[in-house]
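Visitor: Structures given as structure tokens follow.
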Structure 1
Amino acid sequence: MENDSRTSTAPNSDARPRFQESFGEILPDESIMDLVAEGNDLLLCHYDGSRTVVLPQLDFGNIVYSPPRLAPSLRKAVRFPSAPVEYGSVSALFQGIVAVF
């Protein structure tokens with residue numbers, strides 16, 4: 001996983017970009033964008049199938065995605081996931097989840 005303070009870009013035309021807040025979604029190229037917390041900040045985590053990048057905004061196909069602006073009370077009440085970490089094998093991940101229950 002990489003933590004990058006720049007924006008990630010995908011090819012786009014010269015059209016003026018549209019700005020959109022997002023809690024996460026599957027993008028047209030089937031890559032995944034999700035919301036993560038780092039300290040008090042909400043960031044976007046973009047996974048393209050081989051690389052994970054955490055960034056403050058994502059420029060993708062003439063849309064600039066950014067994390068939503070939440071009321072401070074809601075931000076405190078909801079625990080958002082942190083940035084992804086390596087978990088080893090699928091078996092190790094499964095065993096770790098099973099151990100919780």
Structure 2
Amino acid sequence: MTGPPDSPWTISFSEKVARQIEELAITAAQQDKEVEFRRSLESVHDRLKNDPVGWGDPEYRLHDLKLIMYRGIEGILLANYAVDLRRRIVYVKQIRISPILLE
């Protein structure tokens with residue numbers, strides 16, 4: 001079942017990714033980047049919810065799963081995620097802070 005083309009996407013992520021985000025928040029706070037981290041995270045969430053295909057750069061396809069893997073950069077964060085176009089689901093694989101963007 002697919003939603004209308006303009007409806008928000010469903011975002012799915014594992015407990016491991018949720019823990020990564022919590023750890024990144026701690027790291028960002030220790031480096032005085034907490035505000036920038038929160039802004040970046042909110043923006044990543046918004047982009048994944050509303051336009052994951054238009055935001056990130058496609059990297060490769062997982063043909064058997066019918067997914068396209070993407071990488072997106074927002075503020076100090078890098079996001080790796082998969083998109084299921086038919087079901088309008090975004091699977092977050094990883095969120096990390098870019099060492100280059102922290103400088």
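Here, each number is a calculation from the coordinates, and none is a lab measurement. Every value quoted in this text rests on a predicted model; they were computed, and no experiment measured them. Cβ atoms are built from the backbone, for glycine too; each structure is taken alone.
Visitor: If we compute FRET efficiency 1/(1 + (r/R0)^6) of positions 26 and 90 (r between Cβ atoms, R0 = 25 Å, to 0.05) for structures 1, 2, which one ends up with the highest value? Walk me through the numbers before you get to the answer.
Guide: Values: 1: 0.75; 2: 0.50.
For this comparison of FRET efficiency 1/(1 + (r/R0)^6) of positions 26 and 90 (r between Cβ atoms, R0 = 25 Å, to 0.05), the top structure is 1.
Visitor: Quick check: -11000 is what I get for helix-only ellipticity at 222 nm (-39500 (n - 2.57) for each DSSP H run of 4 or more, over all residues; to 500), calculated from one of 1, 2. Which structure matches?
Guide: Working: 1: -4500; 2: -11000.
Considering all the candidates, the number was obtained from 2.
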